[in-house]
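Visitor: Read through the structures below before going on.
The numbers here are math on the coordinates, done by the rules we state, and not lab data. Note that the structure is a prediction, hence the values are computed from the model and not measured. Cβ atoms are built from the backbone, for glycine too; each structure is taken alone.
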Structure P
Amino acid sequence: MGSASIERKTKETDITASLKIDGSGKADISTTIPFFDHMLNQLAHHGFFDIELKATGDTEVDFHHTVEDCGITLGQAFTKALGEKREIKRFGHAVVPLNEALSSVTVDFSGRPFMVFKGNGLKGKIGDFDAELIEEFLHAFSNNAGLTLHVQVEYGTNLHHMAETVFKALAKALDIATSREPRAKGVISTKGSL
């Protein structure tokens, strides 16, 4: 377990990403979407992941393809970096506030991608960024990381704060789930494999 590099090039996007699981929170992120860069920086910093991600896409159409494909690429990077997922805690949960907003995120690196997203009003524009794209990113990330993911925006009135609590809670939950469990012998599953 440790690090991975992924490249994804389509007719819509061109993305390179590198990830170090046991990092220090260093981020070098440029997606050409400033608010999304800010959210991915939160993911790296609060999860103590070193993430380098460069993305260009057809943002003249809208931001959807770039945001979704970054989710695909980062999900694949987690899958590759975790390998067989031996001796990781597997499960993680975090609740994070930011002023009036609060979100909770629960994850399981089960190998069975599934997502439940309860955005509780996380809709509309944050600058020129469509808040609905957060769910698209998370769905793509979950599918490609083999991650069961439950996200609940508990409450909030400021869309920026609400979005930021989601990414910070995701970071903390992923940090817990990817950390070492010294008592584990192999993967944490009664099946013996994930």
Structure Q
Amino acid sequence: MSEQEKNREGNIKGRIEAILFVAGEAVAVKDLARALQISDKELTGVLNKMKDEYDYEQRGFLLKRFGGNVQLATRPLYSEDVVRLLQPVQQQSLSQAAMETLAVVAYKQPVTRAEVEQVRGVKCDYSLQSLILKGMIEEAGRKDTIGRPILYRTTDKFLSHFGIQGLEDLPPLPENENEPEETHPGDEEILTT
């Protein structure tokens, strides 16, 4: 890489840091590229280099990418130091019911309230409303069936909260060993004595 190319890349990195620092929240990659007047491809290359540099140097912040967004965030390794200084109000964590509801929405989205309740076996109105208020899920239209029930899906805040770039990064669902194997007519065992 020539000296001129290094200077250009350094300039772009500084501009990215300034924008992300001032924004304080996730910025769409396409909006960032437009603001910097560079191609999405060039921006992606620079973002990848920045992420690698931050990780290698164990900087106090890291570059998070999720969905089509990018954000500067505090490196978890140093979060206790930040908490000791700032002593923020404890954030309320998600209840077990909300986590179960969120898992159903994440893996089966878009999904209706009735479909979530069918999987969980209990009413989920409160959990769904709580997740909407926390910004973890959102309405995704209506299902084309009788009553046109609301469909729910996860948000970019969900991706950010769990540190994943997209739904394809969700861990695979465990196979339930307690479930009976699916049988089909004609599959009966023939017992011989």
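Visitor: Which of P, Q yields 19.1 for mean count of other Cβ atoms within 10 Å over residues 13-20, as computed? Intermediate results must be reported in sequence, preceding the final value.
Guide: Numbers: P: 19.1; Q: 15.6.
Comparing all candidates, it corresponds to P.
Visitor: Which structure, out of P, Q, was volume of the Cα convex hull per residue in Å³ derived from, given a value of 254? Numbers along the way, then the final one.
Guide: On the way: P: 102; Q: 254.
Derived from the structure labelled Q.
Visitor: Using the calculated result -14500 for helix-only ellipticity at 222 nm (-39500 (n - 2.57) for each DSSP H run of 4 or more, over all residues; to 500), pick out the matching structure from P, Q. List each step's numbers first, then the result.
Guide: Numbers: P: -11500; Q: -14500.
Structure of origin is Q.
Visitor: Given a computed value of 2.2 for distance in nm of label points 7 Å out along Cα→Cβ at positions 37 and 149, which structure among P, Q does it belong to?
Guide: Only structure P yields this read-out.
Visitor: From which structure (P, Q) was relative contact order in percent (Cα under 8 Å, 6 or more apart) calculated, if the value obtained is 26?
Guide: P
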